[in-house]
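Structures follow.
Each value in this text was obtained by applying a stated rule to the coordinates, not by laboratory testing. In this text the structure is predicted, and so the values were computed from the model without any measurement. Cβ atoms are built from the backbone, for glycine too; each structure is taken alone.
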Structure 1
Amino acid sequence: MNYPKRVNLVEVGPRDGLQNESQHIDLDLRIDLINKLTDCGFSVIEAGSFVSPKWVPQMANTEKVLASIRPKAEVFYPVLVPNKKGLEGAMKANVSEIAIFGAATDGFSHRNINCSIKESLDKFRPIVKEALSNRIRVRGYVSVVLGCPIEGEVNPNVVADVARQLLDMGCYEISLGDTIGTGTPTKTKILLDCVAQYVAIDQIAGHFHDTYGQALVNILASLEQGVSTFDCSVAGLGGCPFAGKNATGNVATEDVLYMLNGMSIKTGIDLNKLILVGDFVCKKLNRENASKAGKALLNGMIKEGN
């Protein structure tokens, strides 16, 4: 199989991973987590959101986080921007990248951002235009691409159309999100074949959740189709609240990296450092590490006295 020789892992833990935590998240933890992930070798780390703290209190004061981290020149620290007010906040913080979130069903779009697919795309167009005019690159996300908690099965042609419109707006990359983790390898390949008719495969990213234990096999199926960018979250932090109580969420970065290392696919990320970061954040949050590779390898490091 002709897999990509190099894969870009987008670390979403500091944003997507922390935003649904029920406990209060200290700014110092958010800052420390981003700095530690930067030291691991990531080229893209989601740093936060410019959304109302009323709706997402864990992402409050993202501007203070951005002002306090130790950024590297070659690393992007994108932030989620849902509307014009969010863009204004991001611009004041001098960000170099933002992310906008769409969906592949009207039901989920209404539940998540209180508007239809068409309304969301109409809202995003001026945001993208203004961002690009200020030399801020824009990444587009499409949620529930392989299953919706409200509408069930999702038509891949709808996903492709939403992805095409985001690309036409000026998004440099489209991340396809299996938000509730119901996708399987066959469905993943069918979806990618459909979307690739409108979006180049090197502009497609995969965002797979592990609710049904399918994230890694879906990533492997995507690699076979030529996808070389994947979103993942250190220690498997975060997930979709619509997937059900206690459902596992984001695929753990350590597990993805362990698989890629075993396939001799380069990422530029230090797995040993990442394992320690996962252990660090889980202890701070007083929660179990959701990464199987992270826990297994950490035990080995402890036994060896590292």
Structure 2
Amino acid sequence: MKRKIVRQGKATLMISLPTKWCHEYNLQKGGEVDVEIKEGSVLINATPHAQRRETTIALAGLVESAIRTVITNTYRTGFDRIRVNIANDEQYSIVQQVIKNNLIGFDITKKEKEYLIIENITEPGSEHFENLLTKIFYNILELFTYTSDRLKGKKPIEDYHEIESRIQQYDNFCRRVITKQNIDHERNPLFWTFLTLMIHGQRELYLANTYLDAHAFKVSKETNALLERIKAVFEHIMDAYLKKDITLLESIHAEEKTLIYNESYFLLEKKHGKESVLLYHFSASLRNFYLSSSPLIGLILRNK
């Protein structure tokens, strides 16, 4: 839509806000909005108070992954107050762990026998989006180092579950900002897809470590070398995003063909038993990181 600019006083230029939008967020005379200047755009967001959203969800069973998926996606969608209908204390315990491991700034503010309330208590502002996205990159690098040290028989300093928890928290927060704050309307789908593929890539490393927990065995030099080369691919992706330089992604396409269609296939055919499971996870990780380069190119181009 278009709005005509009018002058107020000697130096102030003004436009009117769309009536429908004002009604939707209960904006009235004397209220406040957040205004952000970004390149050639001025972004106007309703205040956090006006945007406060509530919903009710019900838990059906005791499967942790199912409960986690419902809770985290309600958080990602932008709700600030969530009533969770529960059937028993076991569900309550699972919800507690999900909040602790996956959500930033949310906590349980009320608990009754049949329901509990989860609310936004100390959530960071949307201005922390880039900072936390950068933290995702560096924590994925840390997970690479952890996995590499473990395969070489070294004792890692930190538990990989803690690294994974931080990555999930940062990822969920970034998606929440994308949905709720509408950080950049044109780039939002690209950000979402880029994050999805990156997180799937690191998740394969996490799953490889969970497999190693249950199956101790010696890994060949070829598998160690493959992991290091996958790490190098990820580093190209990270550098391309941080430096906003698509030329850093060119080598990934040639590397992907060599690593997946030659080396990974060869090792999967050659290795048997437990080591082939690791190779499967590493190959899947590489594939997701490679695919993330496509939305990343769009993000960089639209940033110019």
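For this structure, a couple of remarks:
- Among 1, 2, structure where distance in nm of label points 7 Å out along Cα→Cβ at positions 102 and 222 as derived comes to 1.8: 1
- A value of -12500 for helix-only ellipticity at 222 nm (-39500 (n - 2.57) for each DSSP H run of 4 or more, over all residues; to 500), calculated from one of 1, 2, originates in structure 1.
- Which entry (1, 2) yields the derived value 0.55 for FRET efficiency 1/(1 + (r/R0)^6) of positions 6 and 214 (r between Cβ atoms, R0 = 25 Å, to 0.05): 1
- If volume of the Cα convex hull per residue in Å³ is computed and equals 168, the structure in 1, 2: 2
- If distance in nm of label points 7 Å out along Cα→Cβ at positions 78 and 94 is computed and equals 2.9, the structure in 1, 2: 2
- Taking Kirkwood radius over Cα pairs in Å, for residues 30-69 alone as the criterion, the highest value among 1, 2 goes to 2.
- Read-out mean count of other Cβ atoms within 10 Å over residues 206-213, computed value 22.2, structure in 1, 2: 1
- Set 1, 2, criterion relative contact order in percent (Cα under 8 Å, 6 or more apart): the highest-scoring structure is 1.
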